[in-house]
Structure 1
Amino acid sequence: MIVEVRQDVIRLSGSLRENYWPALRSAVSLQLKAYPNGIIIDGSRLTEINEAGAHTFLEASEYIEDRNARVVISGLPEHILSEIRKIPGARSQLPLAATIEEARASLAVGGVEAVVEKKHRPVVLVPLVGDWSRALEYAAHHALDQRGEIHLLYIIVVPRAMPLGVPLPDKEREARETLNDAEQRLKRTGITVRKLSTRGRTTIEGLVHFAGENPANLVLVAYSKTDFEQDVNLLHSLLTAPCRRPLSQLVVFFTSPLPEMGSTDVTPSILVPVTGAWTEAVRFCAVHAAAWRAEMHLLYVIQVPRTLPLDAQLPEVEREADLTLGEAERMVKKHGLIVRCYKRRSRGFFDGIAKFATETKPRLIGLSYFRSDVRDEDSRYIGISTICSESPSDVAVVCLSGASPPSG
């Protein structure tokens, strides 16, 4: 057999009558270093193959699957494929394309633009999932505030019965169209935009794997509240998916329908309940308050036990509320924003937040917790669900890596 290497193509010609993978593997490894977006093994000039030669493609498929390598095999004649099909596992796991052009198009979608390890500017990563068009507005606020870039990520979902690198022309076309659409929506902002794609067995698996390999300053995901109602485990799935490197700051938005023209207040507001890692919620929401010229409303909910009347004397709790609100108010004023502080009493903490939001109709509610606190505490997760279902506002949950520090 003859092996010819030309740019991103390794071409096989002639008769393949032995397992040639040990020798071919070296060429594949070298070419992947030179062409990290992917290479093509073209077999269109193979004339014959036997069982031993077919094992070349079995070991190639194992190499590609184990390393998630960007390798596509093109042009295999039908009689060659027929022999390969006799080897269990080889045919089903091979990423195949009919031609070099089709293989190259598939690789182009899978690696539209490489993310460099060291970034000179802050990066906001926006996966094009759920209500991604609404996510773009929030991402633009942060990119402009930090003078950063927005990286758009499309996740191509590949069934588990197929190799990750298999060409999927329809999905790849959809990826290109969606990435171009998102880029066009950001064109007027002047923000540097990079279009990226990855593959995964599920959307969330693909997202967390990519984000773990390519750290961003902020990962911003948006789902409509309808999505959340239909799958209440969305947030939990994002927080529990295995990730090589914990995401430093993941923000999940649950969006409400946009208000009709003329129905918004003259001065919009953003509500930050003083709970959890509230200082991060203040920092995050201050960016949007500045962009919208909105007021920041700080809320301290005093939870009153059912054994006491709602107006019971609770001097220690009141004092703690005043001190915390004072600290939060000073923090907001450093951002040059208008701030208003509120105290409310309620039997349920999250019920109190939802009721206040229903009355005041803020444009956004910002919550912040450490990932483990949301992931491991059912009451907190249920509380977030309550706010999403009962309030008319967008809800942002800022999820910080690690666990909350011990009290005291």
Structure 2
Amino acid sequence: MLPFESPYMELSAKMSIWLNGDLNSKLVRQRNQEQVFSILRANDALPVSELSFRTRLSLSTVKTVLSDLEEMGLVVVKEQGASTGGRRPALYAVNRTAAFVGGVSVGYRYLKCGLFNVDGSLIKMARVPIEDLKPEIVAEVISKTLVDLIEKNGLAKEKVAGVGVSQPGSVDFAGKAILSTPQETLKGTTLWEKLTEALQCHVFLMEDINAHIAAEFELGEAKGYEHWIYLLLGSSESKWGIGLEAVNKGLWIRGERGLAGEAAHMVIRVGGVECPCGRRGCWEAETDPEKLFKNVLEKNGLTVESLEELFLLIDDRRDEKDTQFDAAYNTFIALLGEGIANIIHIFNPEKIFIGGEVVTLGEKFLEELKIKTMSCCLPPYWKNDILELTHIIEDGDVLGAASWVIGHLVFLNFKAY
């Protein structure tokens, strides 16, 4: 029996209650705390009046929330603001060193582990090679790496509030079980159990696409949009993958079991390329650049070790007069455009942010993709600025995994003191 149960199953239930409108006073209070804490994380310091204006909560409610957050140790009075004729108002800010959180990305060849303050600022990052993806080994490497980061930076292990772990594949709503993944040995709850036991803190497993969307939501260009999509093209190191998450009115569209948005297995060519899922013509299988460019690489005696290397090579050769290369590249663009047009027709988003290794191809690739996607879209759905490459490229999955935990500290009954 583990020393405590993860709170995330309860959290999922709470959020479901919130979305369905069946509220209780405790949940309302926690939701208000989360809202105020989120705004303070995005700003240096704010007075009660400004927090009331931004949250649309009453002044008395904001004061109660700030008192709660101060008691948790998450918020401090930073200084006095400018006077407008009476007493100078107190300015509230996040207590950035109140706690620390870990962010982890599990790849095929490497683990990336980061340690962050509660304002999202990075303390230290480490990249560790890994050859054995058995959950016991992965958990051991993650816990050892995080403990090393904690000790080398003179931090207290008991102040680590939680760890978010990103990996390719689908995860249950509670963040405990890996349901499906190309890394077959990691399926199940063993990784969560071993990490929770080793680190003695809250551990939450999440899909890599969810980690990326959390990073985009926190630090990217998505702020200010209500209806947007994050499209991950090229999910990790050496493997091609497609992931999608949709946001509507500021809320993720998760579905009954948290599995919504599986665009990778949308069939775009009946009877096409065989997909590992058992079907044929899936979008992910049809657009796999390793397969599309296989003959080009063999013809020129070229080998690549990763998706990044392949995309850098594609970028270098794009302007050369090579019929076979041009055919492969045009097919890649065409199939991506077909799938994106389907997504636009289904969701009608304000913006689609494109992330992943494909971002290596840059703005020229984006313009070519726009032309193809536009040709596949019905006119009322298309906007010239609907597609955009994300600017959060490096370590976005690690940052996103950590930021998810930071954003939900108030639901973890966390106290810094």
Label whose coordinates, when distance in nm of label points 7 Å out along Cα→Cβ at positions 225 and 257 is calculated, return 1.1 (choices 1, 2): 1
Which entry (1, 2) yields the derived value 4.3 for distance in nm of label points 7 Å out along Cα→Cβ at positions 25 and 217: 1
Computed 17 for relative contact order in percent (Cα under 8 Å, 6 or more apart) - originating structure among 1, 2: 2
Structures 1, 2, by distance in nm of label points 7 Å out along Cα→Cβ at positions 169 and 273: label with the highest value: 1
Entry that produces 53, 21, 17 once semi-axes √(5λ) of the Cα gyration tensor in Å is calculated, selected from 1, 2: 1
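We did not get these values from a lab; they are worked out from the coordinates using the rules stated. This is a predicted model, so every value here is computed, not measured. Cβ atoms are built from the backbone, for glycine too; each structure is taken alone.
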